[in-house]
Structures are given as C-alpha cells and as structure tokens.
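Computed from the coordinates by the stated procedures, all read-outs in this text should not be read as laboratory data. This is a predicted model, so every value here is computed, not measured. Cβ atoms are built from the backbone, for glycine too; each structure is taken alone.
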Structure I
C-alpha cells in the first residue's frame, strides 16, 4: 500500500517498533494488535492454526533438539547438561521466549513428567505465561506454578 512503518503505526495506533518486528518475522503476535492492523489496512483478519512439528510428530534426536533451542540461550553455553542441571531455568526461558515447536521439543527431550514438574517450580514467568501453564497443569491433575517473582525483580 506504499505506507511507511511510521504511517502504518499511526493508522493502527501502535508503535513503529511493533510494525517492524511483525515485518521481520516476529511470531508473538497479539490479537488486539493484529485487529488494529487489519482495520488500518482495510483487511479481514483470519487466524489459522497448524501443527509445528514434522509429519511424524518427532522433533528429532536430543542433539537436534539442543541445536534447535540454542538460539534461546545466546548468553551461555547450552548443552544437554544445561537441561539436566538447570531444568527449571531452561523451561522458563523456552516458555517465555520460544515457539510452540520449541516447547514440544523440550518436552520430548525432558519427558512429559519432568517437563511439567519443572513448569510447576517456575517462578520467573510472566503472569500471562504462568496463567496459561496453570491451566495446563490443572488439566494434568497437578498443582499450579509458584507465584511469579518477576515484578519484584523488575522493580529493583
């Protein structure tokens, strides 16, 4: 339509940074923002869900999964030992920053029970992520996650 990032952001009542992220492959869309973009562009918003895993449902070997998740751990050496020794921290990082395919892969690597127990122990999740996973844990008949301490960390 020939709009600049700034023009579209103004029309959609959002920030130019948000438009830029969406244009560059950001996958953590907010439905409210997508609705505003659709209205600004005179488009209809359709949301389609599709499987993230390959046709076999298998994210691959442990080595493949570690390679897949490495991008989320840019600030540290990441290996299978990291998952073994720091499972709660790894789960928190993947839940907050990863894609659905990353969550599936990590669950395969850790095993469902160990993955869910690590989710239970997580304390550094955003309220939205924590609420979502509390719903999953309830469906699995497990206790909910611990209360988040992120607000305390953000204020200090």
Structure II
C-alpha cells in the first residue's frame, strides 16, 4: 500500500500512549533509476509483526586524569529488523523478494525511507541499505518467515509528513 493511501485513512491522535503498531515505516520500492516520491513509498505493514526499530549508539570509553572514566558517544545508527510472514502481492514483500534486492550489492540495495508517528506526522527520513536474511522460508505447514535488516546510512534528517497535492 502506498503511503499517501495509508495516511488518508489514518485517524491517529497525537496524544496518549503509543504502540509499535502506530508507527509508520515506508520504503521506496522503485528502482535506483526510477525513485518515487514519498507518497508512493510502500508502507511496511501487511503481515509484518515488528519493525524492530533500534538506535545503536557508537561509543568510545576514555579515562581522564581530572574527570575519571567517561563514555563518549561518537555516533548513532538506526537499524530496522523487519520480521513477519511472506505475503505475495504486497509491494514491500514482492520488492524484498526480487532477485535484484536479495542478491544486489552496494548502491543497488539502497533506498529511501521514512519513519514517523502518524499522530504527530513527525519522524525521520533518509536512506537504508537492505539486507534480506529470510525470504519466506518455513516448515511445511507453517507460514513463510521474512527477516529483513534495513540499516540507515548516515544521519537521517528530521521529517514531517505532508499530504501531496
């Protein structure tokens, strides 16, 4: 489902407790040559159990004479560990199961993404490197599992969703 279609149906409030289900992750599933606008990004939701969004701090421990031990944060990388069950016909699932994405290297497997709270419409926007770990494998009567790692490249920019005209 396209982000603009998803957001047109959202009635999320910007107050109160939030759950993982309320966060929106959308990925550009176009080719490198035909990147799409944010409104056309595919929402990562159908048959997805978890976005697994985490912030992984990079640190360096130092010991100073006048201050003692200190941990300096030198950077942060966002990583999404998307898990769920394979759903053929869904844009995101078909995209991650394409030969070009499963076996691509370098910039061939880099795409744009947005991740935000639909209640506030605020979050982040950047690029990810896509690594498919499981492409729908499973035991004979079980649903096929997917496991995809989306590693953010550099520091994403602040983002606020605005409906396209």
Quick one: mean count of other Cβ atoms within 10 Å over residues 80-87 came out at 14.8 when computed from one of I, II, so which one is it?
-> I
Origin of the derived value 0.25 (FRET efficiency 1/(1 + (r/R0)^6) of positions 64 and 112 (r between Cβ atoms, R0 = 35 Å, to 0.05); candidates I, II) | II
Of structures I, II, which gives 15 when relative contact order in percent (Cα under 8 Å, 6 or more apart) is computed from the coordinates?
-> I
Read-out helix-only ellipticity at 222 nm (-39500 (n - 2.57) for each DSSP H run of 4 or more, over all residues; to 500), computed value -16500, structure in I, II = I
Compute Kirkwood radius over Cα pairs in Å for each of I, II and report the one that scores greatest.
-> I
